[in-house]
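Values quoted throughout were computed directly from the atomic coordinates according to the rules given, and no laboratory measurement underlies them. If you're wondering where the values come from, they're calculated on a predicted model, not measured in any experiment.
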Structure I
Amino acid sequence: MKMGSALPILLVLFCLVALFLGKRKDNFFMVSTYSENGHSDVYLMGFSRGGEPQLINEASVWNNPSYFTQASDKTIYMVNEVQSFAGRDGGGISVMRVDHRELNPLVGTAINQGGGGPCYLALTDDDRYIISANYGSGSVSVVSLNAEGIPEKVTDTIFFDAPDSVVSHPHMVFYNSTKKLYYVTDLGLDRIYLFSFDAVAGKLVAAATPFITVEKGSGPRHMVTDKGEKNLFVVNELGSTVTVFDITGEVPVLRQTISALPEGFTEKNYSGDIALSPSGRNLYVTNRGDNSLAVFNVSGGTLELAGHVSCGGNWPRNMAISKDGKRIIVCNQRSGDLAFFRVNRKTGMPEPEEYTFRLNAPSCVKFLK
């Protein structure tokens, strides 16, 4: 083939590649915030070709959509972190769809999920139920979804028993696909509860090992597993530590507990979120107080502190890592901004970008599927 005749083909291929890269899912992300009059509380955003964050669309839910998750389609489920919703005690679950870069709240589909102050929700593995962690009422709730993915009814509510001097505060629900178990962190009781799930009745069932404990006063908050689901990494809010459990056996085994703070730090800190890089080589923790990202090297399920990077604002509540591992976005709740980082592929250290984006009390950020 002559070069002249090959040029049109090459140009077409180049345009197709450029179009593909321009529509990469890593280019789009969503942010939710605590509600305030005069402000939207859900934002759809993306990156320009030059890498600058840009607002695409925004909407209002007006009931503190502090955390959200995405179904396999374009449906977004949000907890409404309030003590009273739809005229009675309990928080809510609201629904939104992302259609052609538009945020469309599904009016009339929200439901009171029966637990006060919900702060986290997760879909079951079959996308037929939602399980929420209700920080305010010390409970977890299960809500069934109809064929269209709309919340239908509460099928189960579990309240955790606590001694008189201790208050239960469930904070996260996590699914282990290998064990087919749901883990629930309880920040108040220093426990991680383990459940199987009855998908016919829509009820949680205590596992053979009903719970594991972390050090008293640690306050387990969020967690993540490695790719093989051999190790569970738990960030402890009150202790500002990360605890690692070997979860390959029926009974999880403690492997390590390591500080998430810089050496010599003595002020108050509340570690918040935890995330593992797609490569599995680095673990990241947000520190609210030190206002930093702690970076750990991961080797065989053991952590080694690699260093700290400023979060770029105040009170880093939540973060998201792009699927290619090249970007980290941090929600700085109290300073009201998003901070953006490029990840050094050799060291795993986040390197701050010059971009920031202002918005009211950001609480959750995720790259869209």
Structure II
Amino acid sequence: MMVRVLNRAARSGCCRTSPLTDTAMDCIAQLKQAGIHACGSPESQRYEKHLVRYFTREYRQLASSRNGCLEDYGISTREGPMWQQTDALMSQHYDERPEFFRTFLDNKYRAYSMAWYGATPDEIMASTVTLEEAQRAKFKLICERAQVRGDERIFSIGCGFAPLETYLLENYPGIEVTGITPSKVQADYIRQHMQDPAHPLGCGRMKLIHGDFAAVSTVELGEASYDLVFAIGMFEHINNLQDAFRHIAALLPAAGRCFLHLIVSRPLFPQYMDSSNTLIGKYFPGGRIWPFSELQQQTDFFDPVDSWYVNGLNYWRTLDEWHRRFWGNMDSLYEQVLSVEAIRHWNDYFMLCKTVLFAPLEGSVYGNGHYLFRRKLLVG
């Protein structure tokens, strides 16, 4: 399987609807002179292959020695603020110029999270669907697992560019959605499309809150006002799980549902719980990767209904496509949107996420966790 992943990476060329222009080729040549190599280039292929092989060996050794739980390593899930460094996270990542995100995210949903290509490594690697189709499949799968009926009042934490909301409003005419995001770039995008009657967000059933979920009171958000709470790609930024679940529980009546989608590890890697000690902090200040089993233990306010590990090769393929689109549109990025050093920064981001996290050991080390919870009837 690792050979197939590496071979696919080697075949990855710049993804674009038309051949690269002379201007794009000039940009790529100039960046090469600066030591920044395009996705699919021989230099990039060698580097990615090296990283995948190295971390495959490392994870094989570490996985066999990592048992127990976070508390065994002195890591609490119940202390401190709900999340940390939100302002830094926005300024360094999510509030990057919208032109940057437009070059690589899917054209339909602008989804900045894992797409769905299949359940097994074989299915994932054999899939021929587009990024747009794979993102739609992801939202369909999430709705099935969250047991969406179609008549719910839904609250979405960290709604991003509202990709899930777009899917919900497009496919369920009886649903009403409230989304919250601390990102100005994302909020501006959503407001713009809420004014467009031709876009699903312009149907009149979407409400947007521009703010920090941890800082807005549950009274203002609407206590016991929702049937279902979603958090897609948000719990990677949570520091205090108990506080987050308490906040979510306040929005739901008894037996209300909560569905989470987040990056997780199968073995326990305590070093990834402190972003200041890893490369996570370079791209996601305050971010962390929770062990898959940890979320299943959060039972103060919710009863776990079901959970699923989503193979990480789904995220590898998503990132690989983002990376190729990023380079395929380099002529619109280079010096107009991103400086040379910013291009280096984001190029490293795509390569490191692909090869350090999701490609090794057939996507079994890092992937996504799906969790369905139901609010307890009685909370002590």
Open item on the list: I have 89 for volume of the Cα convex hull per residue in Å³, for residues 205-244 alone, calculated from one of the structures I, II. Which structure is it?
Closed with: I
- [ ] Could you tell me which structure in I, II was used to calculate helix-only ellipticity at 222 nm (-39500 (n - 2.57) for each DSSP H run of 4 or more, over all residues; to 500) as -11500?
- [x] II
Task: Parent structure of the calculated result 24, given that relative contact order in percent (Cα under 8 Å, 6 or more apart) is the read-out and I, II the choices - done: II
